[in-house]
Structure P
Amino acid sequence: MVLAAPLVERLRVIKVALEDSMGTKVAGTQAILAENLTIDDNSEVIERKGPGKFLGYAEPSVFGPGLGVCSFSTELRCSGSAGMEAGLAILLQACKFAKSSEVYTVNSNHASDKAISIDAWEDGIKKGLAGAVSNITIHGETGNRILCDFEFNGIWQTPSDEAVPAFTPSATLPLMLKGATFTLDTEAIKIASFSLNMNSNVISRLDAAADSGIAYAMITDFAPILTLQVEADKVAGYDYFAKKSASTEVVVQLVADDGTDKVTIDIPKYQYRVLKSGERDGIAVYDLEGQCNNSSGTADDAVKLTAAAVV
């Protein structure tokens, strides 16, 4: 055996594709501009430590369902033509957001779920997942990029040697948390940061007939939480405390644009849960946490993202 030269960590490429049938691997075709990319086998180790004459391991372990995990961050971007960036549009659908034109809304109907295949190359080693879905956290600090964090769970694919392919992600610039419009309960509140975590419950749908033991990964629930750092105010200005104690639900909207396109994040009913005092550069702030409720018992709209042209 001749050892290869050292592999360079920076030389990494990831491509994804929506699957026609959840769990059936397809080739990744859409390049993703990903940061902090990792992809690894996450199968459970099943030890076989029965009684014997000696302490320690006597028999080889076996492995449970063939699960893999791929995590990375990518920028919130638009397409340049009144839509969501192509790769992000695919990723959102695998986070249980149903796509209708350029509107992405949380979805409770499993029949509308999507899963993706992932191919990732690490300087000549190809790794992959099939039937993959993920939680998503969208976050940003004022003056900086708005980012989306993912942790995809799916069916682990056997690694192989393959040269890093051509890589041409879309070239639009990221949306920034500046020049944006943010309203909380119709008030133009000043924020230093936000984080919207869908807190999705990602599980493996087990299948004894599948070689991996997994049919595909799926999301069985989510509990979206929005955290904000807002400037503190007097009660007469805005009474956060009364809103919290009364379990009041308020409308939240964030609109960010790149001069050509925009993304609007709508939360129809935001309920304050935690309100903590703090400071930022000598300014009093509140670290606010709240849950994102559906607007009614018949609506599936706790969180909605809309991409459109700037008018």
Structure Q
Amino acid sequence: MLRKVENIVRQEIDNAGAIETLMPVVQPFELWEETGRSEKMGPELLRFTDRHVRPFVLSPTAEEVITSLVRNEVSSYKQLPLNLYQIQTKFRDERRPRFGVMRAREFCMMDAYSFDIDKAGLEKSYQQMHDAYCKAFDRMGLEYRPVLADSGAIGGNGSQEFHVLAESGEDLIAFSTESDYAANIEKAEAVAPAVERAAPTQEMTLVDTPNAKTIAELVEQHGLPIEKTVKTLFVKASDEIDAPIVALIIRGDHELNEIKAENLAEVASPLEMATEEEMRELIGAGAGSLGPVGLELPFIVDRTVAVMSDFGAGANIDGKHYFGINWVVT
């Protein structure tokens, strides 16, 4: 079955003008240092040394190797465009490898790399690969959607994934029945609330909440509607801002999308939560009592929170929350 799938993909990629090659699974670590992706990939990049203590990696992808090959072999723009591909084993030391052949640490991947003279050529090559995969999926009789996706540690400005729709699937996608828009949950953009912020009806009050360490406990013990609460999550900041951590503020009944958070310029990548010790040192309170009021650190507010009024959040004092919080627009 695997060979049949490979052959269908190979035929369609060949028809699109790409040239098959075979690149090494073991790659020199220095190529990854040169591009800076050795740090970006983090622990998913499996490193090892040979008997001469020279560092190598097991290939999670092949941009470094193919770029090194092309820069040594291509000497004129007249040799472009050039599209090279392979069907080869890859290895990524996934934190949570999932079922089957799809997300094991070791997997088979078709990866193609185009080299073009200009952006117009790049877009043409991209579309050719897109169309080739559509033809391959059509030949296999699969119901699928090309969806906007996050490129993750591999990087890049644009990314699409082809998702086969199945009851046994582990991913969720959002797609329109009236257009060709589709995106996975990591990339899908939530529509900004089409409402104006309601006028304040309460004064902000400081409330003792010694036994409310979570949003659920706050709601249960104090009768606050969960949609009137916010979570304040502290993560390590990137070099883009002059602060060690940054606060992410989301509604109490929402969960943080870690991929979207990691893609924020102000947030360090890979995403890392601040420790209890760091929060106490910088804010003076621990988890369960943190909030945006009086916060002297950079914070990023979710769209849904930006239109909230009369909400509750931690007071940055252990065992206390503010109720009746409202934004002040200046």
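General remarks:
- If mean count of other Cβ atoms within 10 Å over residues 54-61 is computed and equals 8.8, the structure in P, Q: P
- Mean projected area of the Cα convex hull in nm², for residues 14-69 alone derived as 6.1 - corresponding label from P, Q: P
- Identity of the structure behind 2.6 (criterion: distance in nm of label points 7 Å out along Cα→Cβ at positions 38 and 206, calculated), options P, Q: P
- Value 11.1, calculated as mean count of other Cβ atoms within 10 Å over residues 158-165, assigned to which of P, Q: P
- Source structure of the calculated read-out (helix-only ellipticity at 222 nm (-39500 (n - 2.57) for each DSSP H run of 4 or more, over all residues; to 500), -1000) within P, Q: P.
- Answer label among P, Q for the case where FRET efficiency 1/(1 + (r/R0)^6) of positions 62 and 190 (r between Cβ atoms, R0 = 41 Å, to 0.05), calculated from the coordinates, equals 0.15: P
- Here mean count of other Cβ atoms within 10 Å over residues 86-93 was derived from just one of the structures P, Q, and that gives 17.0; the source is Q.
- Highest-scoring label, criterion being relative contact order in percent (Cα under 8 Å, 6 or more apart), among P, Q: P
Each value in this text was obtained by applying a stated rule to the coordinates, not by laboratory testing. All of these numbers come straight from a predicted model, not from anything done at the bench. Cβ atoms are built from the backbone, for glycine too; each structure is taken alone.
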